[in-house]
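Read-outs throughout are calculated quantities, based only on the coordinates presented, and are distinct from any laboratory measurement. Just so it is clear, the structure is predicted and the values come from calculations on it, not from any experiment. Cβ atoms are built from the backbone, for glycine too; each structure is taken alone.
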Structure 1
Amino acid sequence: MIRTVSRNELAAGLALWALLGLAWLAYHPGLRGSFLFDDFSNLAPLGAYGPIRNWNTFVTYMLSGISSPSGRPVALLTFLIDANNWPTSPYPFKVTNVLIHLLNGALLAWLSLRLLRVLNVAARPAVWAAVLAAGIWLLHPYLVGITLYVVQRMAMLDALFVMAALLAYLQGRGHWVAGRHRRGYLWMSFGIGGFGLLAVLSKGNGALLPLFVLIVEATILDRADSPLRIVAPTRGWRIWRWLFLYLPLLLFAAYLIHLLPGILDSTGNKNAQFTVWQRLLTQPRALLDYLWHLIAPRAYTAGLDTDNFPLSTSLLHPWTTLPAILGVCGLLALGWWSRRRYPALALAILFYFAAQLLESTFIPLELYFEYRNYLPSIFLPLPLALWIATTPRLRVAWARPALGVSVLALLALLTWQRATLWGQPFLQAKVWYAINPTSPRAETSLAILYMSRNDYRPAVRVLAAGLAHHPDNMMLTLNLGLAECGMGRLAPATYARIGHVLRTTRYAGSVVYNTLNDFIADLPARRCAGLDAARVAALLDTGLSNPHIQDNGAWKQDLLALRGKLALQQHHPQAALTAFRAALAARPRAAAALHEAAELGIAGQPRLGLALLDYYATLKPWHPSGFNVAHLHALWLEHLDFYPQQIAHVRTILQEQAAAAHTSP
């Protein structure tokens, strides 16, 4: 039977389409922005093994995710919509992100309408409240950074599949209540099992889907007047709930408990400057700050540059720690208490905090990251929208639409302003630095942009100011060294600073390798007074004396490989071979052996390159430990015989070079 669409529903549908168009226009200035930070490491697999043109390269790419144990393959799959190689243009990625955001807005309107109907809200206000709630969320400026930050597509897809799962669950529950149990189980199982799996493979927060369902039940579905209330649950219903809601949550909790020893051990963790307890103390302040930005939107925030968020070291330091903890507890109590009288408010509060459980509790991620609010915020506009649509206090006929339109217009303006900033990377870095001038990331990002324009003097000024606040910061120190070399002279004090951070750092990520590699690459041009081969070698030795680097095979391999590269540049091939062998012994990786053998061949030392490959053949290759996507990736490459073929190819080239050198006069 075809259902007739009322004039009210048609008007609301047209209004939703208008909001989607308005959101596109508001976001459009940001489409010309650039890739940022984690975009580079997460998108690099698009070209790591050549263009993705066949099944083998496709599977290799799909198993190349680095963001979590699952690798988030669903998100990786969607990146292929925009490109199949790397490097590439950010524009299509940002367009796809905005389109996904618009789709999520439409899904949210649908989901909100279904929930409001379960609450027995009258047809007209229910439709308009759902559209208004979706519009507020869709146009909220706090979500601009998530939508235009390409790698955050993972969070957007997670939200998409969670909302799709909740819609499927509501559909199935309706069938079950109507007596169509088999159809109900199919819909609910498809929602929780199918869309839930897609959510997990987009981002780990999807594992909380069963908890989200329980919250929707507690606040909306199990009310005494709910048309979807299950009055007499059957044995089959109880079994289904255990299999699809309680058991997955118990298994996920067991998995997190399994991870606890590694979480509590800070070795190799770049966020080891705080303990798990300190992070737990800090998160209530972060959560309340997120909520404040969501309740009181503004055009600009510090964006990604919040790495200096103050750490709570006790209940009273800073003094806002205990009040924030009490505030979060109070909000949770309000959410539970209001579930009968104000169910929309209860849903908004409880869902928000439940969706923050993974990223805002004990897992040692950065203390503060505003982009954790995409999924948690989906129901926050619903209480306001419902109040506007139903309150008797707005008695004048035009008051409701005027208030709703005013809210949406203000949000659209703020979103347009923020999106415009995202479309201008250099201005964006300046604004973020102005908002948070003591953020090491803000200082480093702005300095790097200055250096990319060969404008080294302001870069040095920004980095030096940053080191006044953070004297031991590795990013600031290493980039100051690069900036001073760009100006032609590395100051002795800066050289000493670099030695100090290499000696003491607990985390030697890619910035250490890249900086020292740049120093080595610039030596032949002699553009940097105060830095020669001996001083770079001394920095490498200093880094290798760091016990944290010594205990990490990857970091140790990086510095030993750089020692070999430096020796090769200085025409000491035997010393280079010795260093490359030590690097491979630290972590025997085929990719490293290939790269270093090629370096020897390029330097005119093919026989030493062959000797290095022979040495690698005596080692037991290193493979990622544990059952995760990195391990599956290694098994897949082994199945393809990828590295043996590459080694054979490089070996043939080196043999031909050696033979040619032997026969040449």
Structure 2
Amino acid sequence: MQSLVGYRTFTVLTIVITGLLLFLILVNGVRPEKYDIKEFHLSKDTIRSIKTVEDPVKTEEERQRAASEVTSVYQFSEEIGENRAAIVTSVIDYVLEEKAESVKSATPIEQQVSNLKENLNVLETDGEGIRFTDDALVSLLLLENESLITLRDSLTASVRDIMSKPIRTEQVANAKNEIERSIRENLQIPESVLPTAVLIGRYSITVNETLNEELTQARIEQARASIEPTRILQGQVIVQEGQIIDREVYRQLKLLGMLTNQSSLEPILGLILFISLCMWLVHMQMAKWRTNKEERQRALLVGMLIFILSVIGMKLISLVSDNFDVTIAFLFPTALAPMLVRSLINERFAVLMAFLTAAVAGLVFQEGYSAVLQMEIALYILFGGFAGLYVIQGAEKRSHLLQTSLNVAVVNFIFMAFYLLMTQSDYGVSELLFYGIAALTSGLLSGALTIGLLPFFESAFGLISTMKLIELSNPNHPLLKKILTETPGTYHHSVMVANLADAACESIGADGLLARVGCYYHDIGKTKRPGFFIENQMSHANPHDALPPETSRDIILSHGSDGAKLLQKHKMPKEIIDIAEQHHGTSLLKYFYFKAKEEGQPVNEEDYRYAGPKPQKKETAIISIADSVEAAVRSMKHPTAEKIQEIVHSIIKDRLHDGQFDECDLTLKELKTVERVLCETLNGIFHSRIEYPQ
């Protein structure tokens, strides 16, 4: 894969293709149902609202009604009454003053009327005033002063009395009639000036309680704001089957966007955002994973394939769910995808897979009148998925997956009980029995399908699961039996190297189990010519003593490639084959190289190096160190802690300077840790013993 396209290109293509497939699977489920209906026709179905929306027309009607019920706010002014009473007093006072002036200067009556008119013009406000006739003014001028004072006091009292009460515009006429009646009934007012008194009295009455528009408007706005928006609720019946679709029903359907002549991109855009978020999480998971690119490519491809297959399974269940009265989505194997990813890739990716499958399940199994996600299904799959993840951690054999699936079934059953109790519905015995069986079936299917699919993914993608590694570590495996029977010394050496490599890998967070199993098979190529390797010679003579260095070189150097071919022939996992092929890297076969030089032959150093390639992974690099260290320490007659420390440090330093770790991501800090752990383990193996007396 990596040879055809770059890592980044491959990652982007895989994520984009997965997103597109996910979109194609989910898009029909998020599109709202449309109806081809016309006004004033009978409805063929009972139509319910697919979402909750505000009805602006109904909301405005309710707010208008509330506004119309608001009582107008009026403001009463006592000052207006006092002003009108003061005008009445001023009119009579002008008459009294004119009479007093006329006595001094003997002014004729006509001049007095003219002077009085001029003075009364001062009392006009906004162009309004009392329009006295000459006869009316004459009647006042002819009245005695005492009578004028009585008239003034009576009119002022009547005006104050009437104006002390609130008078609105529509009440002015009644108030004028009331003061006229009061004046006419007042016996203190002379008959001669009665019409003039009535004129003054009616003029004095005016509006003293006016509308407060600002406060009234504020109350109207408050009343409008107190009305909650009228909403069409999700699942609400808009029209019953057989009911006439009137204008109001048609308007509501149009508002909901449920007519065939309406299209909405909002759900599609929402789905695109949801898928983009899911794929971004996958991308971040890959970016944070510290391993070689080829392994990441393989893990991404397998993870996305499992994800899409899970979604397809959900979709198939949802397509037939309408044919059942119960929720058959509970039959979906909740822990299948997380358990597969945990077994084939790693736990972090499995956690993400559990989350993604639960989120997508909420969309796939979403019913027409539920919320955006079918939360009970999403939580059901989430809890089952995490249960599978936590329990599978201790599974060492494929048979243990069935035990894991039983634990998943228990968690499913508990969640199902929670769901049935929270819905507070009355379920029949058959329904309760179905949901109980669904929880058990979901758990068992998770384990059974994981067992069935693991070999397919392992063989199709060259992956190796924890359970596969444990199976390969079984001493009864044919290849391990072959090593044990044909090369017992190599078998013992491999077991020792496995212990060293396992401890060293675990100390830096590498895969200790992979290193251990890889060590068991790393020298299987020696079974082709077992007697040419020192650990298998026992007390026999060393055949290399009789061979030229070139021949010995070819025999020793070939055991890596011979082992890789043998492992390939038996269809062993790629990781194990790589360890057999790379555990010597391109290091120099020093013994025979210097032997050839001592014999004076022309020597090319490259001819005495292993074909490689150099270790590509941390585990292989550590195995290469452990392999050399174990052989070197075993060859020492009296190994001490100081000697072990010296030889381990020397071997690591030599490999480092020779560039054997250049193609793996092993850091200097990790090498220090590996060196320390190897020394500690070797000291435990080769500790000094007391000599027992004979």
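To test your reading of the models, identify which of 1, 2 gives 4.1 for distance in nm of label points 7 Å out along Cα→Cβ at positions 6 and 630 when calculated.
Clearly, the read-out refers to 2.
Figure out for me which of the structures 1, 2 the number 109, 33, 21 belongs to, where semi-axes √(5λ) of the Cα gyration tensor in Å was derived from the coordinates.
Label of the originating structure: 2.
When volume of the Cα convex hull per residue in Å³, for residues 238-333 alone is calculated for each of the structures 1, 2, which structure yields the highest value?
Comparing 1, 2, the top value of volume of the Cα convex hull per residue in Å³, for residues 238-333 alone belongs to 1.
Distance in nm of label points 7 Å out along Cα→Cβ at positions 70 and 622 was computed and gave 7.7; which structure, 1, 2, did it come from?
2
Out of 1, 2, which one gives 10.5 for mean count of other Cβ atoms within 10 Å over residues 230-237 as computed from the coordinates?
Going through each structure in turn, the value belongs to 1.
Assuming 0.00 is FRET efficiency 1/(1 + (r/R0)^6) of positions 134 and 382 (r between Cβ atoms, R0 = 30 Å, to 0.05) as calculated from a single structure, say which of 1, 2 it is.
Among 1, 2, the structure yielding 0.00 for FRET efficiency 1/(1 + (r/R0)^6) of positions 134 and 382 (r between Cβ atoms, R0 = 30 Å, to 0.05) is 2.
Suppose you compute mean count of other Cβ atoms within 10 Å over residues 86-93 for every structure in 1, 2: which one lands on 18.6?
Computed on structure 2.
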